[in-house]
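Values in this text are rule-based calculations from the coordinates and carry no lab data. Remember, predicted model here, so these are calculated numbers, not experimental data. Cβ atoms are built from the backbone, for glycine too; each structure is taken alone.
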Structure 1
Amino acid sequence: MKAVIPAAGLGTRFLPATKAQPKEMLPLIDKPAIQFVIEEAVNSGIDDILIITGRGKRAIEDHFDKSFELEEILKEKNKLDLLKEVRNISNLADIHYIRQREARGLGNAIYYARKHVGDEPFAVLLGDDIVFCDVPCTRQLMDSYEKYGSTIIAVDRVDKEMIQNYGVIDGRPLGDSIYEVKDLVEKPEPEKAPSDLGIIGRYILTPEIFDAIEQTEPGKGDEIQLTDALRILNKKQPVYAYNFDGTRYDLGNKLDYIRATIEYALIRKEFKDEIKNYLRRILNE
């Protein structure tokens, strides 16, 4: 399978930090957000990745490219652990790039991938969402796709006051974590939301999504929403939703960005104990 990572957004929610750098390159400690996403795809068994970029995103390409000068410096200084880490980044997967010529929404960005993915189902991972879990979120979706053989999207339970920031499903439960989607609503008012299951940034899409995107009318801001395209697709083939097992953070939300940084620090052995002690001291004060 192939993966598509839309990364053309301007990152206005994190200005001024994103004025001169891509939002996808904002780090959790020492690792850029988009590297977490690439590693999730790779750990799910995917090694062919297309990143949809835009203007000002060159740093993403540079990060995953080979850096001869840096490698030579690390070699001369005998920093072999860092040298290995830097080399591993450029060897993660076959990564391709194409530019979204104008910002016209997520549906439009994914449409740019149609020639690359061809007639195969493919994964979509959004860089705004980081998921910490034992089994990669994308792998969980892939396993469900193998069972149901149709488009499947990741969902998570969302607090009522935040529901208007998400696409939301109306679904019929088929099991503990899987739903057959009856309808999808983009950013509903809380009192009109059909459920508390918000669509997060992980999808397995069938190639028929491209025909659905072609039929999708632009909405607010002349943008083509993926949720609207999925509604059209759902009239022609089943769409499923999977309530994944893991903890997800929206890195477009500043509080979630802080929470994700803390959780990642607690995962890292070299920081874990000191961070726990620091948090205890802060709470006691």
Structure 2
Amino acid sequence: MTFIDLIGVPVDLGASRRGVDMGPFAIRAARIREELMALGHDVTDQGNLIVPDRGTFPPDSIGMDFLPVIAEVCAELANRVETSVAARRFPVVLGGDHSLGHGSVAGAARALRARGESLGLLWIDAHGDINTPDTSPSGNVHGMPVAHLLGFGDPRLTGLNGSTPAVKPGHVALIGIRDLDAGERAHLREYGVRTYTMTDVDRRGLATVLDEAIQSVGRATNGLWVSYDLDALDPMHAPGVGTPVSGGFSWREGHLVMEMLAESGKLVGLDAVEVNPILDQSNRTAELAVGLVSSALGKRIL
């Protein structure tokens, strides 16, 4: 039995398209707590963090205008996750846009660092999310968390990590990537982050890619955090996401990622982000998110 903390973060301030702030509500409506309890886990729902509504900002607010508030929300999330991981519980963070990754990963890294350990990060996403404010074409903060977790970018976000970066470049793997900005390509080469694009998945097979990523990142670290953007899946299977990109994982590939991570025995927590009910079809994407989290926490076909 795993002691799980559900933490909702209804934030859409990091993205251009509205709607992902309703993601935590949709995932709960898809019965995530009940599904995890049915697997034998003890589940505590901590409710949602308080996030200012985008409609309360000036009408012309865009991109970096929201960074100060995002930093405040992520600071609270980092504290929540740090407390959960320090207590040997398993936080499941429900998004909300991927800017919340600044806080969740930072909090987990701080908890492990306090006991002399290091965190590995698997970033499952169609996008690299490794822009800084200087390279981002849009200024949208949900495209920046990986860079800030590595210690590059705005000090209001890198500061969430504590005295050192949350993760080292060699302790990170990006998987499912198929849509990168020019600045992100440069950063991936400069920082030396292991990156598996969909071309790698097509050529080598997802199981081979995942096994390599888990072994390489897990070997040098004491626990793994998986930050899973539902847009890693093809829009055919996950239509309700903030920034869909064709050519993603199949339904089964999406689950294989979580099943293999569960088998590794090294997961300490996870994000499930970018569910957008406005764009969804009968809550399909939220239901898929529940299934993916369940697979990460032990659900199997047989």
Which structure, out of 1, 2, was mean count of other Cβ atoms within 10 Å over residues 170-177 derived from, given a value of 12.6? 1
If distance in nm of label points 7 Å out along Cα→Cβ at positions 34 and 250 is calculated from each of 1, 2, which structure is the one that comes out at 2.2? 1
Origin of the value 0.95, where FRET efficiency 1/(1 + (r/R0)^6) of positions 202 and 274 (r between Cβ atoms, R0 = 35 Å, to 0.05) was derived from one of 1, 2: 2
When mean count of other Cβ atoms within 10 Å over residues 2-9 is calculated for each of the structures 1, 2, which structure yields the highest value? 1
Output 0.89 (Cα Rg over 2.2 N^0.38 Å, calculated) maps, among 1, 2, to structure 2
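So distance in nm of label points 7 Å out along Cα→Cβ at positions 90 and 234, computed for just one structure, reads 4.5; which one of 1, 2 is that?
Answer for the origin of the read-out: 1.
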